[in-house]
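These notes open a run of structures that come right after.
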Structure P
Amino acid sequence: MSSKTIIRNVGIVNEGIIRHTDICIKEGRIERIGNIASTPENYTEINGEQLHLLPGLIDDQVHFREPGLTHKGEIYTEAKAAVAGGITTYMEMPNTNPQTITQELLQAKYDRASECSLANYSFFMGVTNHNFDEVIKTDPKNVCGIKIFMGSSTGDMLVDDSHVLNKLFAEAPTLIAVHCEDEKTIKDNLARAIEKYGDDIPMEEHPIIRSAEACYKSSSLAKSLAEKHNTRLHILHISTGIETELFRNDIPLKDKRITAEACIHHLWFSDEDYKTKQGWIKWNPAVKTANDRAIIRQALLDDRIDVIATDHAPHTIAEKMQKYGACPSGGPLVQHALPALLDFVKEGWISLEKVVEKTSHAPAICFQIKDRGFIREGYFADLVLVNLNKPNIVSKENVLYKCGWSPFEGHTFSSSIEATFVSGHLAYANGTFNESKLGHRITFDR
């Protein structure tokens, strides 16, 4: 495939409209959008009729498990799965082994991704109660943000020292992303469940143990700290209806200091699904009620929630088949997030234009990503071709995650990913990868 490509007669979904026209890609960027009379020499032509072209998805929350947890996933395998799912850029979290809590360890991740990641990438700097001197060195132009686990214990990454939290919110050099669940509330709920069930806690207890109260208590604390210090705060994976009341929609996204994210699993599943899905849908924060799901969906539509992400977090089949107490939280989603969203479009509760806004435009604005997230002349050609009328069934045979399973197994999605361009390179087409070029480290206009 030439580095020069024209896609003809395609439905371009961008900035609130769908426009049927041609698009020209040259040397990694979008050269021209509009009718092109003839194909220039040395250009490859793609017929886009009956297809839609979206900006590549920007996933602001993934766990690719490298280093140290590579039996679950690794940058190479999970980035490929992401590209097959139309995700062209990801931001990866610091709870690896070792945890990403020094600048040296952070750079090691960037070095590794430069060797193997088919998708574009950035990595969050991790926070503990004791590494402020490292956190403060984080470069806002080259690193997506700082990640704080506020009340969800992940090794020693739980940050529960009020002095440290105040100092971080006051002096953080860039955006702070937070996981919000109150640890004391969770521990108290878990103690009650153990008293009642012993070591045989039903999976249906998960949203009761990791309750709406635990989420709201922590999210409201994060918001109050951000307002006190005028911090740029991004609250991850909103899972409750009550939390949506914390956010505003009366100003443009670019002017917000506090933003929020919803994830695929909280938009798709409800607590009714634990009966059949068991540990396969055990996430932190927990999948909660159908009413919570409905309110989160509405908050996306009215722009109180700004971004849709995956929180892709693979575990092995053996790990997920354990009893409640031993079953780890998290699941793989990057390959199937866009197909799930396109099913929502078919259902009619969200438009294709709104999906693009929440998965591409909004992450680019929220994180101030340079030259990505939109289909604009001069921007990087991060693009995904989709066929809205080509069903695709999920099976173990076509799952690309290293862990080898998906919570969507057996489901037939109504749409398919036909091709994905990453920084102008046709990285995936018709089920085949082209790994001759790798993704780029993204940069930020901060």
Structure Q
Amino acid sequence: MDYKEARKFIDQVSVRGTDLGLETITNLLGLLGNPQDELKFIHVAGTNGKGSVLAYLYTVLQEAGYTVGRYISPTLFSYRERIQIGEGRAARNADREVQKRKKKTGLEEPLGTEYISREDFAECASMAAAAYEEMERRGMKLPTVFEVETAISFLYFKKRACDLVLLEVGMGGRLDATNIIRTPVLTVLASISMDHMEFLGDTLAEIAWNKAGILKPGVPLVSAHQLPEAEQVIREEAAAKGCPCTFVQPEKITDVRENIFIKSCEPGFQSFVYDSFGRISIALAGPHQRENAALALECIGVLRQSGYLISDEAIHEGLRKTEWKGRFSAIHRNPLVIIDGAHNPDAARVLRRSIEEYFPKQKKYYIFGVFSDKEYDKIIEITAGLAEHIFAVETPDNLRALPARELAKAVSRVNPSVEAAESIAEAVRRSFRMAGSDDVILAFGSLSFLAEVERAVRTHTEN
């Protein structure tokens, strides 16, 4: 099986949709020799902030010299982005020519990151496909595409002998395929809010209970600051399983200094002091990123207590170097274009907070697309009133996409200055015509269309 054939296999499996539960992934991995049992994991669940926390830990652990696997979803710019390897600093320094080539040729992987190669993906997918066919032959329940991709990632991380694997939950936690693991060194809960209610429950307590399902007996838990209803559930689950429990304390984020030159797309930093870690600088924009970084710092503190050698230098360098595109990221200037994956009400509130902090006086133009199963009415209610004009778009190539005209109709109830765009490229062209050089264009909603926005902006500005 080559890469093209492997992707065809993935596409064929994709028609099965979502099916939460651990029985099928257990059977699939059993046929593959349970590669996950030979790996050590940091398991991360939550509604918002998972990716940012993983990005901070990924970079810090590399700076500390560890070889780190990272499994994430959804991805923005490449299918292979979901399965990554980051070599320790010494290994990266020994391969300077590869890094120079990446920077010069504009390869899709960020510096210090290696996406799974087409050859490795094909090899691991071939093994997963053989197990899938054996399950079919035996009349067993067949795995979903996420279960197959999870199995492929475990095979690859085992092959590459990762010191640690950063594992992002796909949905919920308790019945998510990633919860098959038995060897986490740390579990992490990012901010929890209402999302995926059709699968996880109608109350915050139910959703928190689902996400806290990743806790393992005796394994330390580090959590973001949570709403009281969620925190109570998490503490009860941690006590029941004997998990040492640490929560971020936002009041310990002090002496905040802003030096983000996001308005000009130039590198910049925001800095703050958190507890005993001293002054921390991060390049990710938005006030919420301070709390995400604080969560990463608490995780690092627990890892140190568990015997992992992570120097102060690795912490400060890693946090400073962390990149996480698509999260309030500036991709163009004059006018400034920001892309952000605010796809639920809690993320929309965070986005509004960032808009109000950074752009209180500028005119704002939105390019907005979202899935039909999201609480888009609430997202609209939170964000639409700040916009001068809004272009509603349909996220491409996804059956869950909300049609642009239907989205525009919903937006019009809050902000009448809205229209449905025929395509993302049209929305980009029209917004550039309307926005002045000092104005801001914000593309947000589903992460699935942000890469196309970036391509459309690049095409528009280069022609």
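The numbers here are math on the coordinates, done by the rules we state, and not lab data. Quick caveat: nothing in here was measured; it's all calculated off a predicted structure. Cβ atoms are built from the backbone, for glycine too; each structure is taken alone.
General observations
- Parent structure of the calculated result 15, given that relative contact order in percent (Cα under 8 Å, 6 or more apart) is the read-out and P, Q the choices: Q
- Origin of the derived value 21.9 (Kirkwood radius over Cα pairs in Å; candidates P, Q): P
- Structure with the greatest value (metric distance in nm of label points 7 Å out along Cα→Cβ at positions 45 and 237, set P, Q): P
- For -7500 (helix-only ellipticity at 222 nm (-39500 (n - 2.57) for each DSSP H run of 4 or more, over all residues; to 500), calculated) the corresponding structure among P, Q: P
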